[in-house]
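*Asks:* Take a look at the structures below.
Here, each number is a calculation from the coordinates, and none is a lab measurement. Quick caveat: nothing in here was measured; it's all calculated off a predicted structure. Cβ atoms are built from the backbone, for glycine too; each structure is taken alone.
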Structure 1
Amino acid sequence: MDIPPTTSSGTKPIVAYIASQELAKVSSLLPSNKRRSMMVHSLVSSMGLMSTEFSSTKRIQIINPTRATYKELALYHDRDYLDFVLDPVNSSNLGGDGGFGLEDDCPPFPQLHDYVPLVAGATLTAANVLVKNISDVAISWDGGRHHAQKSHAAGFCYVADCILAIMALKRSPPILSSLGDITTVQRKPKIMYLDLDLHFSDAVSEAFSFQNQSGTPQILTMSIHHTAPGFFPISPFSQLPDISNTSFDPFTLALPLMQGASDGTFSRIWSIVENVKDAFEPDYIIIQCGVDSLAGDPCAIFNWSLHSLGWCINRVLNQWQGKKLLLGGGGYNSPNVARAWTYLTSIALNNPLNLEAEIPDHSGFPLYEPSFTLDVPAGNMQDQNTEAYLQSVESCFENIIELIKKRLNA
């Protein structure tokens, strides 16, 4: 995979695209997604998005990631865990004892010791781009690892880059807000984390639950996902919130959907997402764009089309206030992942590709059979999200949104 250089000439606003040869090669060793990173970046390049002429209003700027330091990683992860995964000896110990969660779905793999600081560093580099006003939109497709825990790997995730990014944005300089015509005040930035992965964002949601007990809430997490008995991950936070429960936190939100969730269902619940955003008024929005919810994924749970996903991301990027960070995540049909993240990158550049566009001839071309086009259409799965269930979701969130407003205006 070649990542061509982009020039810094011109006055068009940039979209920061965090990538490097080293990051792509190491991420492509991930056991759950072998070669996926290389496929994604290759398709983005092959479709012409790296060209300064691709968009008349924005241009892509490739920014090489800076590796996360031990100190940065230790802001969340336990030191015993870091000492183990950062030791090259343990990266090659494929027959280890499974300590620190390095077994089953998270086996050790060659260059794990490079993968952890590189992926965390890529997402932190993206966050830093936003904080330093280099760009209002940053993309780190190799990030989005939302299951990694403080002291162990989990769910194909070895490093908690999402959590580290939220922590970094939380520490960013105060925001100037106007009160009336002449008065300005400083306040702490507010961060909204929106997770679109099929699987619940357990590590992220649990890390920030009940952190808004005093003062003005700074962080809101919201996950749209599937949950069912035995479906990974098992978490008490994954269910539709019960506002009567004493443990309910209006800033740790879950919106579970039943099997077969279709474009119609996502369109229906998207107004809830918009209303939560309007109530919270975030300064930074992190969107975890896991695409195992698309039709054609081996998980075979949801029936979302790329057109509908793109519509949602377009809303976030072009109609929401605040700076945006797009992250990757799940997705186990690698050609479809490459299609999706290429399409979302084109939306970020304000020039959405035609979904009927043909995949250009490049090294990965044969993998895009049989259609050899960009689109990921919906399938024929039955949508089990009934009218009664969706009404119950809407009713629940109407109450939650009022609680958010009340807390913020207290």
Structure 2
Amino acid sequence: MVQTTFAKEASPVYSLHYVKEDQSNDYSKATGNNRTKLLKRIPLDRLMDLKVDYAFKQLFGNEKNKDITVVFLNAILQTTGRNRIKDISFTNTEAGGEYVDDKQSRLDLLVVTDEDERIDVEIQFTNKYDMIKRSIYYWAGTYRRLLGKKMPYKQLRPVIAINILNFSLFDQTERFHTTYHLYEDEERFKLTNVMEFHFIEMSKLIKDWKDDKLDPWNNVLARWLLMLGMVDHRNDKIYDDIYRELEEISMKDESLRDAFKNWEELSMTEEEYLAYESRLKRIMDEEAFKRENELIRQEAAEMRKEAERMTTEAKQTMKKAKQQINEAEQKTKESEQKIKESEQKTKESEQKIKESEQKAKESEQKAKESEQKAKESEQKAKESEQKAKEDIARQLLARGMKLEDVVESTGLAMDKILKVKSDDSAKQ
């Protein structure tokens, strides 16, 4: 298909030229040795993350890359039944920030189509919350600016808002691309075509890729969005499998191949890469600051709740305390009486303790004496046993038993046996 686009000249004037857009979706995977290497000069991790608005704008908002921007936008808008875009012109894409001191908080891509429709592409790297209201607010600003002085309302042209989000927004659906219009509540007919919103959730897209639910060979939108999701500098992750798939597809998709080429050239330009890193750092710093503030707010809210809880508990405690004081006074009187009784019992107990201690001492003395007697008895028993063994030994020796046999029979040591024998000999 031949489509028209505008090439930018010296100022806001654009000249018409023609670009050929490949609309074929009937792709089959390449085989054999036809595979080409998309990145020829830098590794994957050196590519800019296209989900950072600065990198996205430099690639898709550049006049020399207008052809791939047309293909990209048509891939997004194909689901809503709008006419295919044939050419675009870029308007001021540096939309002002939400606040006076936030001049570069938004780096939108704002284009005008050949049918005079405005397309505002906003890419959000981090979740700034209230994304739906935020998108409607900026859509309204763009739509309102179209109306000049004395211009009739019927000349107002459609404004399409495309929001590419690096986070999940809708819990109601698992689809990564959802579109919205104004419809009548009961019969569901469309009120107008001047308002159209697209929300693309990149986290859901990557999940579908991991779950093998995407076919980038026959889905042009999936193809281009996977290119955006391939490099993830927020999580320091590179999807090599996505690159390999897109590398094969690029053999049949010239626009995709050109996009990779321009992406590589952009990432190789030192000045551009430094600006990209600066923008990425600022976005990440803002996210960290907001996250820290959110934690502080949560802690403050929890502290308020805790203070309220403690106040309620304190009031309840005071009420209980008064009741307890009254009860305590009564108990105090009762306790005083019991104390007096206890003191008397204590004195009696102390006397009993002293008596018990005396008895314990006497028992201890008796125990020691008994222990001494036991030792003496044990000693006498040992001496008697020794004497009995010696008498047995004398009898055995007198019968002529060998010394060794006497030792074994009596259990006495050899020197004892010899001594017994010697003593008997001396007596004779």
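*Asks:* For which of 1, 2 does Rg and Dmax of the Cα atoms in Å, calculated from the coordinates, equal 49.4, 161?
*Replies:* On the way: 1: 20.4, 66; 2: 49.4, 161.
Only structure 2 yields this read-out.
*Asks:* Which of the displayed structures (1, 2) returns the greatest value of Cα Rg over 2.2 N^0.38 Å, for residues 198-349 alone on calculation?
*Replies:* Of structures 1, 2, the maximum of Cα Rg over 2.2 N^0.38 Å, for residues 198-349 alone occurs in 2.
*Asks:* Tell me which structure, out of 1, 2, gives 0.40 once FRET efficiency 1/(1 + (r/R0)^6) of positions 126 and 246 (r between Cβ atoms, R0 = 35 Å, to 0.05) is calculated.
*Replies:* Numbers: 1: 0.40; 2: 0.90.
It traces back to 1.
*Asks:* When you work out mean count of other Cβ atoms within 10 Å over residues 118-125 for each of the structures 1, 2, which one comes out largest? Walk me through the numbers on the way to the answer.
*Replies:* On the way: 1: 27.6; 2: 23.0.
Once mean count of other Cβ atoms within 10 Å over residues 118-125 is tallied for 1, 2, the winner is 1.
*Asks:* Hey, another quick one. Kindly point out which one of 1, 2 the value -10500 was derived from, the read-out being helix-only ellipticity at 222 nm (-39500 (n - 2.57) for each DSSP H run of 4 or more, over all residues; to 500).
*Replies:* Label of the source structure: 1.
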